[in-house]
1. Of the structures labelled P, Q, which one yields -11000 when helix-only ellipticity at 222 nm (-39500 (n - 2.57) for each DSSP H run of 4 or more, over all residues; to 500) is computed from its coordinates?
2. Please compute FRET efficiency 1/(1 + (r/R0)^6) of positions 8 and 128 (r between Cβ atoms, R0 = 41 Å, to 0.05) for structures P, Q and give me the label with the greatest value.
3. Using percent of Cα pairs over 19 Å apart, for residues 112-191 alone, single out the structure from P, Q with the greatest value.
4. Between structures P, Q, where is volume of the Cα convex hull per residue in Å³ highest?
5. Thinking only about relative contact order in percent (Cα under 8 Å, 6 or more apart), which of P, Q has the largest value?
6. Compare mean projected area of the Cα convex hull in nm², for residues 160-295 alone across structures P, Q and report the one with the greatest value.
7. Given 2.4 as the derived value for distance in nm of label points 7 Å out along Cα→Cβ at positions 48 and 88, which of the supplied structures P, Q does it correspond to?
8. I have 15.0 for mean count of other Cβ atoms within 10 Å over residues 144-151, calculated from one of the structures P, Q. Which structure is it?
Structure P
Amino acid sequence: MRDIAIYTLTSALHDEEAVAAVTRDFLGSLGIDYDFRGNDYSDFGQHPLDLIYVRTGGTEGIFRQLLPTLRQQSSRPFRLLTSGKSNSLAASLEILSYLRRHELQGEILHGSTEYITTRLRTLTQAEQACQRLKGLRLGIIGAPSDWLISSDTDPALIRERMGIELVNVEIQELIDAVGDLSHLPAREGAEVIYDQLKRLVNRHHLQGFTLRCFDLLSTAHNTGCLALAHLNAEGIVSGCEGDVPALLSMAVVNALTGVSGFQANPARIHTERGELLFAHCTIPLNMVERYELDTHFESGIGIGIRGFSKAGPVTLFKLSPDLNRYFVAEGELESCQAKPDLCRTQQVIRLANPQQSRYFLTNPIGNHHIVAPGHLRETLEVVLSLLNIPSTQA
């Protein structure tokens, strides 16, 4: 099955031969791979992206008759594709207005070939990401850290809105398996934690987890930083400190890009320049060009990761615990630092819109945020609109 299916709306008043010729030219100009379904809507809603190609005017009534059946088959927004010929744009405007009046989501895909193909690519990626999220089992290994006083979540809400199952796993299960590692060199001890975490993930059939990692400092006398760095690089979304909203944010980024993102907190903010310094003691190893091993910053024991990523475009992202808002901002990773008085991986990021830095000082969603490679704002916004999560006005 192809990713894109195209269904048609055509008025009987128009000459089918002429309309078919326009259809061939228009769809051919897009250079996309698609299933052409015509007016057979029997499998509508079963492709990653379903387009309704409004070929002519006079199709508004046809759509209104189809709508109850289409809503039974799919709850996704309606995507109306139109060339603009034969009054098709006018009909699309009327249809979209009808949808909006009935509080249904949709959009018209019309404009230059470049705009349409770029938008189709964005929509397809977003729909595929939502499908990857559904059915995920994400573990909470230990309760969230005590200092995360604004990060509590409702598992039932997460399951309903995102299709993600949150699974509670007792931290003692990991502690017992790891034991006291103080007799081992730090690197060897960190590898033991990695091995046991991977076994725990397999035992509970998890695709990701967040770990109450600070408990390991007093029991194992080592850290989970190296383990999380490895596991994230292997595609197992792995977060720190039992922070569930950060884990969910990482899961969204991973579903979209295949990379979990860097969970970190701001250490310095320069609002006039829109410059922020983010730091944490672990980072996915598939996000760095090279890395060094140091101690964990706060405790001075075990292993911390000092990762150095390539400068370039990044996106900051965070979901709220109640899924009522999110923050997203694009910027540039300008440099990585190695100052001794901060968590080991340190990234200096300049936002494309400096005013967005005020969000962190006026209306933040907790302390942890996710730094993802690439400019992802537009695609993330589509993903989150599909999940009915409104954006933060930063």
Structure Q
Amino acid sequence: MLKKNRLFTPGPTPLLPSAQVAMASYGAHHRTADFRTLFARVLADLKEFVGTQNEVLVLSSSGTGFMEASVSNLTSPGDKVLVLTAGKFGERWISLAEAFDCNVDVLSAPYGSTFSTEEVKKRLTPDIRCAYVQATESSTGARHDVEAIAKLVRAMPDTLLVVDAITGLGTTHFDVDGWGLDMIIGGSQKALMIPPGLAYGAISERAWQRMETTKSPRYYFDLRKERKSAAKAETAYTPATSLFAGLAAALDYVRQMGDGNLAAGRKALVDNAEMCAAMTRAGVEALGLKLFSPRAPAAALTAVAAPAGADSTAICKRFRDQFGAVVANGQAEMKGQLFRIAHIGYYDYLDTAGVLAALEQVIAEVTGKAVEFGCAVKAAQEVYKQRVASSE
């Protein structure tokens, strides 16, 4: 049987064909007028994609590079910071803050869950310089209430809020300026449908002012250098030029989704992720499987607990061996306990129906139990039907 390689992982995600062509054909030097024109267009389009009037910068790095920059640029050794964590990527904030000698206060929630506003409010004190949180915890499939957290942080005049939205941007609706987010971070390999290698972030004026007084060491990730260079439509250091060409093509595609309006295209992209996620959750439950994060599910991905007596590693292997499809296993100590199916970026109704049909086969084979073939797909179709009807 023919097997096409398909990514159902929360990054990297399926590549946009027009972006692939753009990347393959781009060869301009980064200190030329051609690249400056492309770079300026990408920065302007990213502001619309993020939905902000704040300055947006792009770094040639993974999203973790911008996460590190948010710590090194916004804190000094000894500063007290608050990390809100409910998964492996929340724990990354702890490691980053400790690497720059911050005094780290940690509010943890169990994997698969999120925080109550009362818990967050109790931990926010006036001496906290920065609060760090994920929008979507992609290791568990949970989504945090960034709007509610932001409202609490804004009551603290000297506390900045930094949001890792690497899987959140393009899958969740944000009001970046209205909520007062001081830094929101994205990555190229997620909803923007190109390979890993670019990280972008929108930065508030409050955050820029903080950078003038902080003392943590920084060099490549000195955002002030990048801001100065960006004013001249350049990067401080050698950029990943072909990825910028792909990013420009991806942003054009999102604009086309909105009939020429990039903000409308962004909404359509998020709505598509929300639709595919709701379809997937319905299909999973129709199969008798349990969602790993039932109370705060993300639109970026659906995390599914391995059925009793089964190992999610075997499920992931069966997907790959039988169908050429890559779904994500659990991370670290969650390996074997859950698998994750993403709905990010270049992903649609047919992808959703296909992965659910494959899931029916895989669960039947891995568990050895009878499965009503078509039940997951039917449940997803019912969700689609209802949502389409309600939007008309």
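Bear in mind that the values in this text are calculations on the coordinates, not laboratory data. The structure presented is a predicted model; accordingly, all values stated were derived computationally and were not measured. Cβ atoms are built from the backbone, for glycine too; each structure is taken alone.
1. Derived from P, not from the others.
2. Sorting by FRET efficiency 1/(1 + (r/R0)^6) of positions 8 and 128 (r between Cβ atoms, R0 = 41 Å, to 0.05) in descending order puts P first.
3. Numbers: P: 64; Q: 33.
Largest one: structure P.
4. P
5. Working: P: 13; Q: 22.
That would be structure Q.
6. Going through P, Q one by one, mean projected area of the Cα convex hull in nm², for residues 160-295 alone peaks for structure Q.
7. Details: P: 2.4; Q: 3.6.
Comparing all candidates, it corresponds to P.
8. Working: P: 15.0; Q: 19.2.
The read-out was computed on structure P.
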